[in-house]
Structure 1
C-alpha cells in the first residue's frame, strides 16, 4: 500500500473513531433539548458511516467483501439536510423533530439510490471486475461512472440548497434574539454559521475530487488535504455541539410566530389585535419609566420576559408596542438607553472604558464598542476625546 493510501486509512480511521465517540457523548448528555442532541448525534453517525465507506475503499476491502460495495452510495446526501435540522434545533424556540416539508430531504438520496440500482444488482464478481481496468465491462463501467456523477451533482445541489436554508434560519434567529434579549452576542451561534460555510465548501471540493478521480486521474495530496479539513471541522462541530447549551430555555409560541413572520404578515396580525393605540401609548410610558427612572437597562441579563414581569404586561403586547408604536426592537430600545448612559459616564467621569461599559449594562467591551459605534457613529474613546476637546475649548 502506498504511503499516501496509508495516510488516507489513518485519517479515515481517526475520523470514524471521533464521530462514534462524540456521538456516544452527545447521547449521554442532558442539555434540555433532546432534538438538539439527537440531530447532532445523527449527523455524527452518518458521517462516521460515510467515512467507514471510504475506509472500505482505501483498504481495498471490496476485494474481500464486494457485495458491500455501493451500499452507502446515497448516504452522504443526507449530511446537508441533517446539518440543517441541527441548525434548526439550535435557532428555533420550540423543540421539534420533523415537519411535513422535511420529506424533501429524502428526494436527493432516493434519486441517487434509483440511479445506483443497476450497480446494486450486479454480482460480486462483476463488482470486483469493475475495479480493475483490465477486467471491467466498458458498458457497465460507463453506467457506474454516470451514476456516480449524478450522485455527486445531487450532493452539490443539496449542499447549496441547505446552506441557503440554514442562513435563512440564522436571519430569523437574529431577529428573534433582538426581540427577546438585550445581550445577543453569546446567543448568535456564530461558530456554526462559519462552520457550515467551510464544511459546505469542503463537501463541494470533495465532489470535484471525486469527479476528477472518475476521469482516471489521481487527485493525490489534494484529496488527502480535503480529508484532513473534513476531519478537523467535524471534530470542531462535535466539540462545540457537545458544549452548546440551548439558546431558548422557554418558549412563547405566539410571540415566536409573530417575530419570525414577514412584515406583511405582522401587519395582518397586529391589525386584528385587541390592543388599541391608547393602550400602546400607556405601555410605552411604562417602558420608558422603568428605563429612565428605575434604570432597568443596567441589568446586563435583561430579557423581554424580565421586562414583562416587571411592568405586568404580556411579552406579545410589549413586542407589539415596540414594533407598531415605538418603531424599534427590544434590543435597540434597551441598548440605546445603555449607550446614552455610557455617554454621560464618558463625559462626567474618568472611569476606564471597560468600567463604563459594565456600569451602563453591557457585559463585554466588544459588545459595548459595537453598540456605541452603531448609535453614536464613533468609538467610545473618540467620543471621550472629542468631548474633552470641546469642553477645553469652551473653558478657554
Structure 2
C-alpha cells in the first residue's frame, strides 16, 4: 500500500475487499492502463522500482512457491541457487543484446563485510562490497589509493529511529537530547575513516530537493544536557533503562558502540546494545509499528531510495499511519505538507512541490523524528580486469550487458 495506494481501487485489494484494482486495465496485449486518484509527480520514478516488474500470470498462478524460482528475459539465467550460500548465473544465449561476454557469474553470500574483504584479498572474489555491506571502514585507508577501489555517494541515510509511542522517547525533549549529543563529524571521519558523509538532514545529498537548505540540530553537549533536564531527567537522574537495537551487518557494531560512548559521555546515560540477525531485526521493526508497546525502544537503521524522489523518504517513512513509519512519528502539519506535495503532478509546480517537502523535512528535524547520522558511500573493490560496469548512487550497474567482459 505504501507504493501503490494512489492507484484507483488498489486499497480495496490490499484490504481484501476486491480481487482486482479497478484502476488497472489491460487495453490490449501490449498496453496497460493505470488510473491514479490524483496527479502523482513521482509516478514514472515509481515504475522503475522492482515491485512493478512484469511476470507471467501463469507463473504467479502456479502456486505459492513460484517465487522460489527465477523467471525473466534478462542477460543471465539462474543455474543454481544454494539458499544462504550462493547463486550461480549462466549467460542467456537468447538475450536481446546478444550473449553476455562472461559465461558464468558466481555470487557467494558472506555473513559480513570483513569476510568478503578477506576473500577479495586472497583472490577468491572479483568484486567486493555493496550498499548494505561496503568495504569495512577499517580497511579504507589500506585500499583507497588502489585502482581497484571505487567510491560513490549513495541515495541512502543511516539513522536512529525512535518508538514515539513508548517512554522515554515519546518525549521530544528526550529525543532532542540524544540528537544533540551525537558528534556526527567524529563518527563519520574518525570512527568510519571518512568512508561516509555526516548527515545534517533526512534527505541524502544529491536527491532532488536537497538544494534547499535545512537548519540542522548541531552537536552540542551542553544543549543536550539542557534538553534532558527539560524532559525531567537532569543529570540523567531517574532515566529508565534503554536498549538500542541494530541488525548484524557491515560496520553496524562499530557505529552503535561509538554512539553508546557518546551518549554516556555527553548525557551520563548507559545505553544497552542488542543485535539481531537482519531478518529478525526487520520483524522487530514490523512489531514496533503494529504493536508499539511490545516493540523496540529505539533502533539503528537505514533507508535507501527505492526511486529518487523526496516522497520516498518523507511521506513513505514519516507520514502518520504509513506502514514504513515504524516509530509512529506523527505531526498534522507535516502530514498536510507532504500530502499536498505528493499530489502535485504538474511540472510547472516542481519548485513549489520541493518547497513543501523542505518545510516538512524541517518539521521532522525540529521534532526529532529521526537522528540522521550519515550518508553511506558505496565503497567497493572491483578488479581492473572487470570491464563494463559503472558505479552510480543506485549501485553498481551494467549499462550494456553485451559489453560486460573480463580482460
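Every number in this text was worked out from the coordinates using simple rules, so none of it is lab data. Since we're looking at a predicted model, the values are computed, not measured. Cβ atoms are built from the backbone, for glycine too; each structure is taken alone.
Tabulated values for the structure
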{"quantity": "For P(r) over Cα pairs in 10 Å bins from 0, in percent, for residues 61-100 alone computed as 27, 43, 27, 3, the structure of 1, 2 it came from", "calculated": "2"}
{"quantity": "Structures 1, 2, by relative contact order in percent (Cα under 8 Å, 6 or more apart): label with the highest value", "calculated": "2"}
{"quantity": "Highest-scoring label, criterion being FRET efficiency 1/(1 + (r/R0)^6) of positions 69 and 205 (r between Cβ atoms, R0 = 25 Å, to 0.05), among 1, 2", "calculated": "1"}
{"quantity": "Label whose coordinates, when helix-only ellipticity at 222 nm (-39500 (n - 2.57) for each DSSP H run of 4 or more, over all residues; to 500) is calculated, return -23500 (choices 1, 2)", "calculated": "1"}
{"quantity": "Value 75, 34, 22, calculated as Cα extents along the principal axes in Å, for residues 149-332 alone, assigned to which of 1, 2", "calculated": "1"}
{"quantity": "Structure with the greatest value (metric distance in nm of label points 7 Å out along Cα→Cβ at positions 197 and 285, set 1, 2)", "calculated": "1"}
{"quantity": "Cα extents along the principal axes in Å derived as 92, 54, 36 - corresponding label from 1, 2", "calculated": "1"}
{"quantity": "If distance in nm of label points 7 Å out along Cα→Cβ at positions 181 and 373 is computed and equals 1.5, the structure in 1, 2", "calculated": "2"}
